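Nothing in this text is a laboratory measurement; each read-out follows from the coordinates by a stated rule. It should be emphasised that the depicted structure is a prediction, and the values quoted were computed from it without experimental measurement. Cβ atoms are built from the backbone, for glycine too; each structure is taken alone.
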Structure I
Amino acid sequence: MEQNLSQYRIFYEVAKSGNISRAARELFISQPAISKAISKLEDSLGTVLFSRNSRGVQLTEEGAVLFDHIQKAFEELALGEQELRRFKDFHMGHIRIGVSNTLCRFIMLDYLKGFIERYPHIKVTIESQSSTHTLSMLEQQRIDIGLVAEPRSPKNLEFIPVMDIQDIFVATPSYLENLRLREGADADVFQVGNVMLLDRENITRRYIDDYMAVNHIEANNLLEVTTMDLLIEFARIGLGIACVIREFVEEDLRTGRLVQVKTDAQIHKRTVGFAYCPIRVSQAVGTFLRFAAEKNHLSR
């Protein structure tokens, strides 16, 4: 568009009112300024847009063609402004969140419940997937927020901590008792028992692999599982020794349904939180991040 938008605005108001003085009052500018802007627009377009008469001005054939297009443009602008006001007044928008099944169940649901109650007009889409996939989608800007363990290499992502988590090994008391009866009280349970870990595509698995390598823990009978929920359930039925997140089995540990299998060195805690790309934060995403920060502050 070669012309200044203000000139088209002036042309639009003059054409609607059919009178320069009336358009001047509507736009809060002088009549000479109106006339000058119209003349400048006509010169730049190389055509006459208005014919003058005693009652005011009237669109020429060329002016009517231009007015038809400009009217549609300004109507679209008005609709856009109206939609933005609706977004602001009703806190509307769309948020795309990536989260694993386990983190969604144990952490995300609580945040979503409170957020939806406060902002019912914001649409939330959940991408249920591994944390590795979530981080990849964040970097590709295919989602807005990811609930993940704090990445070692954030790659231009910001991170809002939510809670610390502790990885531990657990089993049922009966599984450990039967294992020692069969293999001997001094047997290394990790070498003779079934050790259940998440599959190698999972960030947690890589973290645990590093820990086991450093601490010389060998698992001769390894069972790989796709989700933390399955790990916990398999441990509960006595299938083996599972590496799970303590915070997600607190009730099992308290009741004795599961017991912790001690190791020489404790696994370092990790931090779970919301990762996002700071260069593309929409109003709806910003609203969620502020809500999360407020909730974290109140829970401490």
Structure II
Amino acid sequence: MNSPGYKLLRSIARFWGRFPLWFLYLFSDFLYYLAYYLIRYRRSVVRKNLMDSFPEKSRSEIKSIEKKFYHNLTDLFAEFIKMARISQEELHKRMHYENAEVLVQLADQGKSVFLATGHCGNWEWFGGAIPLKTQHNSIAIYKQLSNKVFEVLVKEIRTSHNNLTMLESRSTYRGLKQLNDRHNAVFIAADQSPGGSEQDYWTNFLNRETAFFNGLEKMAKALDYAVLFADNSRVRRGYYRVKLIPITLNPKQTSTNEITEQYARLLEQAITKQPDNWLWSHRRWKHQRKNTA
């Protein structure tokens, strides 16, 4: 893209990406104060989501989680800026994998795999680190942005230092069918809020009836991809641990909705274990199930 807006934003991103993370975290501290206290970015959404999800927690506990979440959120912004310049060595050091041998086993078997995660930890760094952790052809599913300049810039940052292929979510199945001659590791954040129709899978999640996309399960069965849950937890500032937990290695042998239900349960456990680590500013429960009686 040759537009002036793109060139300006690209130059800014690459300039800020040169700074060490400790400096960018100072910037994050300022953004935290701005977002939480002055702008109050989606404070009502975050507070309601937390209170509805953890009714057993006191108001002070909720507020503590809330503040930690906003600190994590601004850190994520700083860490995304760093992606424009981060080295493979540093990314590898900061993203520790547990049970990574399952990827080696699947690659040896010529088996493709979905790495299903949620918006926990640093999902951007996780997607960027996948090519460093597996011999599979690495693919990330993303949702197209409405602004074309940001769309091009974000894709460039995400793929600037690895061999990651990006597939837009609406054309995922068609794209994977075209790449079916390869052994693929596909990163997908499957906790986005679907339209809330009866075709979605509904289950109790964080104390509320919640809709989940069932497209991951349908694609896994149609393409015969193994499915692993990637529990992306925050160890400390700038360091993350991804534990790979098998949901199924043989999707065609699972019952209807089994994969989606297990994903929901594993995601719920991860959030409950480290509640400030999820994207609470997302309007996850904006749709309600229609009464079909």
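A few notes on this one:
- For 51, 45, 37 (Cα extents along the principal axes in Å, calculated) the corresponding structure among I, II: II
- Structure responsible for 0.55, with FRET efficiency 1/(1 + (r/R0)^6) of positions 4 and 236 (r between Cβ atoms, R0 = 41 Å, to 0.05) calculated and labels I, II on offer: II
- With relative contact order in percent (Cα under 8 Å, 6 or more apart) derived as 23, matching label from I, II: II
- Computed 16.5 for mean count of other Cβ atoms within 10 Å over residues 28-35 - originating structure among I, II: II
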